[in-house]
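Given below, in the form of structure tokens, are the structures.
Taken together, the values in this text are just the output of simple stated rules run on the coordinates, not laboratory data. All values reported here derive from a predicted model rather than from experimental measurement. Cβ atoms are built from the backbone, for glycine too; each structure is taken alone.
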Structure P
Amino acid sequence: MNASNSNLLGQIAFEVGYVSAEQLEECLKLQSGAVAFAPIGLLLLEKGYLTLEQLEDLLRIQRLRFQALSADPSQGGLFGQIAIRRGWVSAAQLAECLREQEASAKAGSSLRLGQIFLDKKFLTVPQFLEIIRLQNKEVAQCPHCQTFFDTHEATPGTPFGCSSCGHVVRSRA
């Protein structure tokens with residue numbers, strides 16, 4: 001099992017030794033094949049791999065980790081945590097998008113969390129841009145496919161190719 005996001009509940013359950021890699025993988029497969037979204041904690045509980053007390057422990061650990069990350073003043077907070085604090089997304093929506101981001105990373109993509117929120121229509125463009133502003137980041141948008149790119153380290157006005165559609169995008173001057 002290749003864990004790339006140690007803040008996901010299933011990864012925490014594995015990390016603390018509550019579940020095995022095989023048990024977690026089994027529930028992740030159930031989750032990905034389900035018609036309706038089912039939180040991984042609920043699946044692990046239903047399979048008998050976790051007790052209710054263990055699930056409560058894991059949720060507490062996850063909350064503490066997110067609080068520590070969202071308190072990073074140099075970043076203005078984590079994108080997902082800002083969206084939750086503003087009441088724009090739910091914890092379940094954040095978890096869904098984090099899972100999608102992790103799956104895309106395993107497939108070789110560097111899809112950003114904010115773009116996933118936009119694609120799923122969990123956030124509006126003005127909400128997305130407000131979070132970016134709070135994080136002190138700069139973005140450029142592809143004029144063709146509307147994908148956003150973090151350009152805070154780019155030379156102003158420098159063109160680059162959109163990784164989604166190939167069209168030319170310019171960082172803000």
Structure Q
Amino acid sequence: MRVIGLSGWSGAGKTTLLARLIPHLIADGLRVSTMKHAHSNFDVDIPGKDSWLHRQAGATEVLVSSGRRWALMHELRGAPEPPLAELLAKMSRVDLLIVEGFKADRHPKIEVHRAANGKPLMFPKDPTIVGIAADIMVNTELPAAHLDDIPAIARIMRAAAVRIEDVLAHEAAGA
């Protein structure tokens with residue numbers, strides 16, 4: 001299993017790009033999973049449903065299963081957010097795991113940049129950026145592609161992805 005991240009400022013188009021990349025990577029024969037960092041108040045449950053009531057009653061974990069999917073929700077109940085390495089270890093094995101967000105973590109990332117955001121590029125100051133997907137030409141020696149060039153971005157991702165064991169060892173070493 002290999003890991004690559006997508007990172008960028010809010011509004012850069014990370015989720016839109018990822019929704020376009022996943023079908024392309026799957027068509028190339030890869031099994032792909034994603035992990036997304038969200039704001040602290042997100043919820044995947046529906047208020048009033050049984051699983052929601054279980055969580056509201058104080059359950060630490062609630063697993064919901066059907067013939068089509070299953071989901072495990074874990075309430076932190078005041079505990080700190082788990083580090084990326086701990087979350088990575090919970091993922092089922094696939095060919096490529098794409099991590100959206102987690103920009104402060106040290107796994108390799110493709111920066112997604114949209115000029116209209118008016119934000120600076122992150123790569124000159126962030127050594128974990130290993131490639132650029134942007135809607136402008138970027139003066140860099142890093143691999144770069146236009147946001148609409150899905151095959152080129154997929155190639156950059158595949159080339160820059162690292163083994164999950166390397167990410168876990170790197171995080172464990174505190175590097």
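Identify the structure, out of P, Q, from whose coordinates helix-only ellipticity at 222 nm (-39500 (n - 2.57) for each DSSP H run of 4 or more, over all residues; to 500) was calculated to give -7500. Going label by label, the one that fits is Q. Calculating relative contact order in percent (Cα under 8 Å, 6 or more apart) for structures P, Q picks out Q as the one with the greatest value. Taking FRET efficiency 1/(1 + (r/R0)^6) of positions 52 and 124 (r between Cβ atoms, R0 = 35 Å, to 0.05) from the coordinates of each of P, Q, which one would give 0.20? Source structure: Q.
Quick check: 33, 16, 13 is what I get for semi-axes √(5λ) of the Cα gyration tensor in Å, for residues 60-147 alone, calculated from one of P, Q. Which structure matches? Label of the originating structure: Q. In this comparison of P, Q, the computed figure 11.8 for mean projected area of the Cα convex hull in nm² is attributed to Q. If distance in nm of label points 7 Å out along Cα→Cβ at positions 36 and 132 comes out at 3.6 when worked out from the coordinates, which of P, Q was used? Corresponding structure: P.
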